[in-house]
Structure 1
Amino acid sequence: MRGKQEKQITMLSALTPDQLVPRDHPIRQIKPIVDHALSELSPTFNRMYADLGRPSIPPEHLLKASLLIALYSIRSERQFCERLQYDLLFKWFLDLNIMDPAFDASSFSKNKARLLEHQVAREFLTAVVAEARRRKLLSEDHFTVDGTLLEAWASLKSIHPKDGGEPPKPGEKNSDVDFRGEPRTNDTHQSSTDPEARLARKGAGKEAKLCFAGHVLMENRTGLVVDVTVTRATGTVERDTALDMIEKVPGSRRITVGADKGYDTRDFVTACREMNATPHVARRKWSIVDERTTRHEGYRLSQRIRKRIEEIFGWVKTVGGGRKLRYKGVERNQLWAEFTAAAYNLVRMAKLAALCPV
């Protein structure tokens, strides 16, 4: 017998989003860590807002939303707000009721200045790393550093001379811009869309793109992100930023730092040793690193584990949406990178918790 199609009607319900999210869903391992980290940031949130006036969207909702955007590969903040209207898992993660409306996408841009001013994303990443340290998931002695190029939210057509010269003349194949025969360098040209982006290429023979540089410091035991930084793409920025991140590692004990051949330079190796860090860098043909370092088993172990950092870059560019950046400028992309790195750590910690419950 054919069943009859019943039309939907409005009715009262005693269900909550928590009852509808499966008990074995991986995000249930993530939510307690996020809630604990946000509770530690409560004093910072109090400083961000005035005591009087109209109540705003809770900052906890905005931070959790930023994590969901990274975890579920949401293309934009506007698309997230549209999905929040009907996705019960998203409402559960934000501690909303089923009938609560989604907030407007403009809330993100209006509060972005507050988050940048008080370095909320950096504090949140620090809180997540501290929780990993409490669970004894972090190595205190062995790390890996590496960098990658992140394509900026700007087109090559937006490049123009810095001195205000004549723009490129239109050509036959491209009716808007034709750069044929005109040399373009970072010294003479810049993007009108994102002036902080710089022309860079991944290697010899590769095409140049407008990019920023992303840098990660990874601990070697479980592959968690300890520090992340976004900078302008220059020739020596990878090594310079790596030294800054190594210097911030807490403690006075000697540590090891794995890296690829790009870090096998006299300046980097010497600076590492001055900071009480043993440089376990891959050797070039004429390497600065000698057998005093390479003869140890720890060097071979670092060279094997350091490749795990590529998994972080792969996750950030595919799942985290970093294949082409969404924001302009170093500051806003740094905010995105810290939230995305925190999301990666949360996924790793949830998997490790499932294998070895605390």
Structure 2
Amino acid sequence: MRLKARKTWSQQQLAVKLRMHPDIGEGFFSFERRRLLIQAGKTTLAAVLSWWLARLFAVRDGYWGSISAIIVLQSNVGATVTASRDRIIGTVIGAGVGFAFSLMQPLWLSYMLALLVAMIACGLLELKNSSRLAGVTITIVMLVHHEGAKWGLAFDRVIEVLLGIVVALAVTTLVVPYRARIRLRDGLAQEFLLLGTFFEAILQGFRGAQATNLQSLRDDVQAMRQGNDQLLDASRNEPSNAGWPEGLNMLSQFGRSLFEALIALELAVRDSHMDAYAQRLEPELGKLAVDIQSGFNHVANCIHKWRFDALPQGYSLGQDIADLEARMESVRGTGLGFSQAEIFRAYAVQLHLKQIAMMLRASRVETGRAVGQARQ
């Protein structure tokens, strides 16, 4: 069974991502390098601006504002908001605990107890990322030699960090903003294209030789899923239009389910190179497979445009499933002369194809409903 799916807008992008055409997009100003230059410029701007403002307002240790700006400014708005939140909470907890325990003696015991209390408190409040920052702030407040009262050092520390964070948030939001939800949308479109490529490679092994790039494609899908999961977490901290959070989360779940279904299909086609019974399910079985491949491309195109009310052109997965079921009914009881193993494999393959087709259709329809574009 050889698939000849309809190509879409981003086949070239997918080829670049999979390095199938290394000569495309590998110039000096490739997308990755442009993002690197922009990120470097934004980080530099935030650090210098924090330092300048600290000097302007006579903040005692203004360099801590620059350090905070450098640490929290991430590649997208959502990740920056998350890092800023963690740093503010960690600094406030550390400053408060550090000042309270600095009133106790001896210093070694009070420092040890302060760290222990702060770490346990952050853990109980499920603020794991803030616990290290709390420990750093405690160390500065209690161990760094500083003239004046300890409460003044703790207060200054909070002000310096807040200054750097405010500047970082302003820079990431106003200067060439790169939002996690937009990056996630593109990542999910690429994920569905990659799932379609993985699907094509799996079916190459149905009644034929196994594809040589099957393992690498599986690894690519898993790596892309991990990256998209991180972007999904970051996107939850960004303001967005109604339907976006639910739609992105729904597409991520469908992507996970489709990947699991493809792994099951991969197991079903194993050892099928000598099978002949599945030929009785043609051409309906082959048409469903080809249209599923086109379905992956269509859903990816819908995600890219963020329009889910466009119906597939030239095929219907629902009709394909109905035609295949009718074909199965017509050949039922004609399996004499075939081994049970290959009959079971043929029926397992068609079952998995039907499941994948229904999930693809549901991914478009359900996401359309979530974003207010309901259409069957």
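Laboratory data are not the source of any read-out in this text; all were calculated from the coordinates shown. Since the structure is predicted, the reported quantities are computational estimates derived from the model, not experimental observations. Cβ atoms are built from the backbone, for glycine too; each structure is taken alone.
Name the one structure among 1, 2 that log10 I(q)/I(0) by the Debye sum over Cα atoms at q = 0.07, 0.10, 0.11 Å⁻¹ of -0.48, -0.77, -0.85 was derived from. Value -0.48, -0.77, -0.85 for log10 I(q)/I(0) by the Debye sum over Cα atoms at q = 0.07, 0.10, 0.11 Å⁻¹ corresponds to 2 out of 1, 2. Identify which of structures 1, 2 gives the largest calculated value of mean count of other Cβ atoms within 10 Å over residues 74-81. Greatest value across 1, 2: structure 2. Here FRET efficiency 1/(1 + (r/R0)^6) of positions 98 and 162 (r between Cβ atoms, R0 = 41 Å, to 0.05) was derived from just one of the structures 1, 2, and that gives 0.15; the source is 1.
Which of the displayed structures (1, 2) returns the greatest value of mean projected area of the Cα convex hull in nm², for residues 122-289 alone on calculation? Biggest value here belongs to 2. So helix-only ellipticity at 222 nm (-39500 (n - 2.57) for each DSSP H run of 4 or more, over all residues; to 500), computed for just one structure, reads -24500; which one of 1, 2 is that? Comparing all candidates, it corresponds to 2.
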